[in-house]
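Please treat every number below as a calculation from the coordinates, not as lab data. Predicted model only: the values in this text are computed from it and were never measured. Cβ atoms are built from the backbone, for glycine too; each structure is taken alone.
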Structure 1
Amino acid sequence: MKNLAFVLLFISSFLSAQINESDSLKLKANLSLTGFWQGGNVNTLIFRAKSELSYKPWKKWVYKTRNSYVYQEFGKEKADEDILSLNFLYFNPERKIYPLVLGFFSTNFRREIDYRYIVGAGVTFQLYQKNKDWLKVSVSSEYEETEFDNTSFNLTQYNGEDTIDTFRGTVWINGKYHLFKGKVIVNHESYIQPSLEDGDNYRWQADLGVEFPIWKFLNFKINYLHTFESIVVEGQQREDQFLTFGFTIKSY
């Protein structure tokens, strides 16, 4: 039973497909809910939820939002409780080049982040678009403020401060490709996000997914996520890696 629990923990994950804001559909959405509970000799509780929605409020405008919630408890001790909300507003996304406005909000229990918000604007370049396949690059600039529940960091010049704010520049690359007549779908999304004020303050993320359609509205998915943050609370690792398995439920 204990070995089975670890297998289920490994499989239990929230995964969703990438929605292309350039699509003609007025409304697209997907949702994933997963959970796991075990009591007795090993007490484990995991709940994860993730949603993505793209909506056209006006003819030339598209609003896209991705939201997730994670709660994990091991041995009746909370290990994670995180909220992430990514919000984008695009103008004329059917064109090769179009502007965007973004607003993010997040919390992270394990990294002792009480809150982080990011607001900014940029432009997207659609490098490739054919049928359902696409590749895009975006460049944006943002203002970020992060409040920590700690004042000791791996970079000592930040010690004594519980709030770190900075202006950032970001390069995003994302795409989606249908292979073998749609039997395999590969999607990727990555970014590098340095501070424009401090060379020691930067982060990056690489997210790669492979999907196998089971039904029109259901895909099985394997996902690899690698994240890095240069500034972390003292004693924590800068890098995190996740290999997860799950399902995508979608409305399109």
Structure 2
Amino acid sequence: MNISVVIITRNEAHIIGNTLQSVQGITDDIVIVDSGSTDDTLAIVSGFGAQIIQTPWNGYGANKNMGIKAAKHDWILNLDADEAIDETLKQGLAGLALADSCEVYEIWFKNFFMKKWIRHGEWGTDKHIRLFNRTRVMWNEAAVHENLMLGPETKIRLLPGHILHYTVHSVEDYEQKTVAYAKLNAQKYRAQDKKSGLLKQYLSPVFSFLQNYIFRLGFLDGREGLQIARNTARYTYLKYQYLHELNKN
């Protein structure tokens, strides 16, 4: 068991037990980086024997890196609190030799809108690198939409199985996250000195909706597909609206 699992949390009591249960048997080291949970999150993760780091919110990249540095092993499986691994992925992870530190492992996602698996649109073609060696790879320090910094020697492998992403547990929470992410991304754009023109603010959401609902067949996911496409378009509009307000001020 030479893989450490690193997860950042804040008020994840509704889902974190499912996540931690899914990784039982593939690791002897779970690191939780918590930024101020006020629910039962810490009690639940303590029951799984996790190492807990309590810290203020410093951004997604920074908090993930804090957990990676505290991990027992060099090989890191980075999960979000609302993600679990399926049995196929679990078996694949257990059989990995992990002999080459230049390799990173990409994993397909199954994204759920409450209990419905979304098969089309932006959510239906989702895969990310989530297993890597910390001696070669770290996250950048972006506050939102953080990325892994990969060297030219990196070799990307695809693992069998899926990460199960229970991204929406209520419509209200989904809408609140949309606004929060839009504000964070506007701040990121402002720090990069990006501008928000009227064309970008009003045309980008239209293109986003058409791309996800029509061209990527989001309409095949029914009411949920429409809701996701509309909310993604709203997010696109809001981030440029908030950026416009930041630049104006």
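To test your reading of the models, identify which of 1, 2 gives 52, 43, 41 for Cα extents along the principal axes in Å when calculated. Considering all the candidates, the number was obtained from 2.
Work out the source of 14 here, i.e. which of 1, 2 gives that when relative contact order in percent (Cα under 8 Å, 6 or more apart) is computed. Attributed to the structure labelled 1. A value of 17.8 for mean count of other Cβ atoms within 10 Å over residues 180-187, calculated from one of 1, 2, originates in structure 2. Ranked by mean projected area of the Cα convex hull in nm², for residues 36-147 alone, structures 1, 2 are topped by 1, which has the highest value. Please state which of the structures 1, 2 yields 3.3 when distance in nm of label points 7 Å out along Cα→Cβ at positions 84 and 100 is computed from it. Of the structures listed, the value fits 2. Which one of 1, 2 has helix-only ellipticity at 222 nm (-39500 (n - 2.57) for each DSSP H run of 4 or more, over all residues; to 500), as calculated from the coordinates, equal to -12000? Checking each candidate, the match is 2.
When distance in nm of label points 7 Å out along Cα→Cβ at positions 60 and 156 is computed across structures 1, 2, the figure 1.7 traces back to 2.
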